[in-house]
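Undergrad: See the structures that follow.
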Structure I
Amino acid sequence: MDGLGEGITWFKRSSVRIRRDGVEIHVDPLHVADNSAADYVLLTHPHYDNFREEDVARVRGPRTIVIAPASMKIQLSDADHFMRPGDLLQLDRFDVLAVPAHNVGKRFHPATSDWLGYVFTVGGVTYYHAGDSDLLASMGQIRCDVAFLPCEGRYTMGPEDAARAGDVCGATVVVPVHWGDGPGAAANAERMVELLPGRGILLQPGVESHA
């Protein structure tokens, strides 16, 4: 995997921290370790297990750039940038593209909300965080090195569709996210990794990857 998985920590649900090239990025911070200090925070949507003001505040400093869907202006009026699907933002050492994230045939994450996934590049590596989404045709237009894909199966796509998403976006490394708690909760994540031999990596909560 040529070190593409280095510096990645999964905390819970869709919460991911990436440390690369001196830059720290958080997506949907939740139950994050206290030693985190974000340069960038990306929020996908306002559900309770993706967005909590106290968790954002825990990693946010005076120079942290917070990026959120335009539809979250009510919940987070002081974000630095609001984006819609298709918007591109070019910042210092960090480019980010907002992409669609929604359900197909389910009501939990409607397409009309314009909630987001993100494709971003730092330190020469391109990451894709799908947010809470089903498998979408638009994922075939994404190219990335590392993909964070939900596999819970009820509120998002399940492991089979997540594996297909990993294939269509061309990811070299695929990390299952948005899988639950309790006995047997890892089954979908384990199945997803099985379907992506040599590419899927199953992270333990709060443990930084050195793959």
Structure II
Amino acid sequence: MKIYAHRGFSYKYPEATRAAYQGAIEVGADGFECDVRLTKDGVAVCFHDRNTKRIAGVRRRVASLTLEELRAITEVMTLEELLELAEKNKKEVLIETKHPVLSGHRVERKIIELRKQYRFTAMSFSLFAVLKLKRELDDVAFVVAHRWRLLYIPTKKVAIDVELLAKSKWARRRLRNHEILLWTVNDKKYIPKLREWKVSGVITDRPDLPFRLG
């Protein structure tokens, strides 16, 4: 079972910063998870929210800022910087594209282009984004937070909410023949269940938890 640091070691460090990803390396995470948006000048950055309010206290839309303008407000890594860090440290990467966004599916095109140079898993809640990614990439995951989304599963790899999987026997049956990535696993109470559920990877704010002992 792989351990993926959710926006880095975000329990201890500011999320999606170089410090958070470096912290994940230091505690032995197998890989990183990041959310990706495009800046106004078309740079893919590791940033979860539509705007900077929660992170920086100033409400500015990420898609309306250039990379330089965004970095004047808050610390941010570009996706390519993260991929370089992962490659240097032999870490896997899960990249989630956010939707709906002003840039539409330009973010998927950017990721497809980067796949020529780097290895990673691309994923999204958006079915349309997943289908677009699947046409070009061989490693794509569908992200699921609601049971009904499991009526049609377009990928072998599925990233699913831990509470949904814990509560729903039907969801566990539906995913019996799929590779399960479980998010966001921050509570130790789930660790003993991971082997029973045949989880292949956990996405966690706390990559220091004893997942391998579950």
Structure III
Amino acid sequence: MPRYGNNISISVIRRLPRYLRFLYDLKNNGIVKISSKKLASKMGLTASQIRQDLNCFGEFGQQGYGYNVPDLYNEIRNILGIDSNFKTILIGAGNLGRAVSLHLFFESKGFNLIGIFDKNKELEGQQLNGIPIMSDDKLEDFCKANKPEAAILCVPNEAAEMLCPKLIELGIKGFWNFSHYDIAYSHPGVVVENVHLGDGLMTLCYRMNDLK
């Protein structure tokens, strides 16, 4: 059963990391308390929106005082489950996979990267961020021994389509999906976050054309 029930919209959940970033900066600048109005002004939201979002998870502010910044920061970390450290594997050690493995600090975002795989046997033994790249023919044995729960897919659509059933069978419950393969449609029992970089660029194109 979901920790906070089934009625919290995904749009609210997607705003939580943004709250966390702003609160982190406020905390590091020595700000101890802030009103919903001031926080809304910094984030480009309304005070009502902030209160509605946070009320989905409990009562965090005090009337006449606002929010305690360090406390709210810790509460949102707890809501997101940042300390979960889900064991995670990355499949695809090409340019994208390398960038993802080298520049994202998984432990600070709830995940622990424990294995990297690629079909190119020439990459085997090379290290990314201290983790040796393994051939994908070792994937099954590794998963059975280490029981990862999440997978990052930096592979083409066809490879993702072939991999997903096997990964789910091996215990993967969540995917960070950089391919265009629709995992959620074919496998509704798992959690998927899709990253379509081209979609973001086309959205930027639309918005820039709106300025003309």
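Read-outs throughout are calculated quantities, based only on the coordinates presented, and are distinct from any laboratory measurement. Predicted model only: the values in this text are computed from it and were never measured. Cβ atoms are built from the backbone, for glycine too; each structure is taken alone.
Undergrad: If distance in nm of label points 7 Å out along Cα→Cβ at positions 54 and 86 is computed to be 2.1, which of I, II, III is the source?
TA: Working: I: 3.9; II: 2.1; III: 2.7.
Working through the options, I get structure II.
Undergrad: While we're looking at this one, here's another question. Assign the value 20, 57, 23, 0, calculated as P(r) over Cα pairs in 10 Å bins from 0, in percent, for residues 38-101 alone, to the correct structure from I, II, III.
TA: Matching structure: I.
Undergrad: If helix-only ellipticity at 222 nm (-39500 (n - 2.57) for each DSSP H run of 4 or more, over all residues; to 500) computes to -7500, which of I, II, III did it come from?
TA: Considering all the candidates, the number was obtained from II.
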